[in-house]
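Student: Input: structures, listed below.
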Structure I
Amino acid sequence: MTQYLLAVHTVEGEVAPPEVMEQAYKDVDAFNSELRATGAWVFAGGLHPADTATVVRVKDGDVVTTDGPFAETKEQLGGFWVIEAPDLDAALAWAAKGAAACKQAVEVRPFQEMPEDQ
């Protein structure tokens, strides 16, 4: 089976009312339980806001760190799931359930297959 990243995108500064967030947390918990029960679950995590990020670059052997997110945009990665699915259609179906649960846009991307150990 292929592993897929289900990336949850958020808009910085947009905050849902507390009752909406509380319901989203419950819905995400139920979604996570369904992923686990079906064997699709690999890993998931929510992220702190993008302003807590640090970008690390190496240029000419020197390490340079910059506070803040890599991309200067309002749209940021807010969390993710890594799942296993038999094909893209199945991954998209899981993403639809995840988007409904967390009430955010979810981007689906397959992981590259690793070459067999030689």
Structure II
Amino acid sequence: MLRPGRLRSGEWVVEDIGGRGIIDFSRVSMTFGSEGCITGLTGCNSYSLPYQLSGDSLSVGQGINTLRACLPALGDQERKFLQILSQVTRFEFSETGALILSTADGDSLTARR
């Protein structure tokens, strides 16, 4: 059984975006607040998005993010991360403790504590 408390128990550092890893030395993170808001870093900017849980289903709404100018590669990574995050439909934990967020189209984000 999935426990929302495990999802909400601190910061998750993203290690994979859509099967492509992340740019070295960039930091992409997610913190699922108990008030229904995900906050974190995109590698260039910070963001805040509303979310809802139901069992192992997860839906993410539109939110806000800062608009600092990014290097092109970081900007591309940020767009891909936010695109996948906005389309997430479910979450699960791997045997090794990784958080895996998946979309209906098969894209995913993988993060660890």
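Student: Given a value of 10.6 for mean count of other Cβ atoms within 10 Å over residues 16-23, point me to the structure among I, II it was derived from. Don't skip to the end; give the middle numbers.
Tutor: On the way: I: 10.6; II: 15.4.
Answer by label: I.
Student: Sticking with this structure for a sec: Consider the structures I, II: one of them gives 1.3 for distance in nm of label points 7 Å out along Cα→Cβ at positions 80 and 104 as calculated from the coordinates. Say which.
Tutor: On the way: I: 1.3; II: 2.3.
It was calculated from structure I.
Student: Could I ask something else about it? For which of the structures I, II does the calculation of helix-only ellipticity at 222 nm (-39500 (n - 2.57) for each DSSP H run of 4 or more, over all residues; to 500) return -10500? Mind showing how you got there, number by number?
Tutor: Details: I: -10500; II: -5000.
Matching structure: I.
Student: Of the structures labelled I, II, one was used to calculate relative contact order in percent (Cα under 8 Å, 6 or more apart), giving 26. Name it.
Tutor: Numbers: I: 47; II: 26.
This value belongs to structure II.
Student: So, one more: semi-axes √(5λ) of the Cα gyration tensor in Å computed as 21, 15, 13: which structure among I, II? Write down the numbers at each step before the final one.
Tutor: Values: I: 27, 24, 11; II: 21, 15, 13.
This figure was derived from II.
We did not get these values from a lab; they are worked out from the coordinates using the rules stated. Here the structure is a predicted model, which is why all the values come from computation and not from measurement. Cβ atoms are built from the backbone, for glycine too; each structure is taken alone.
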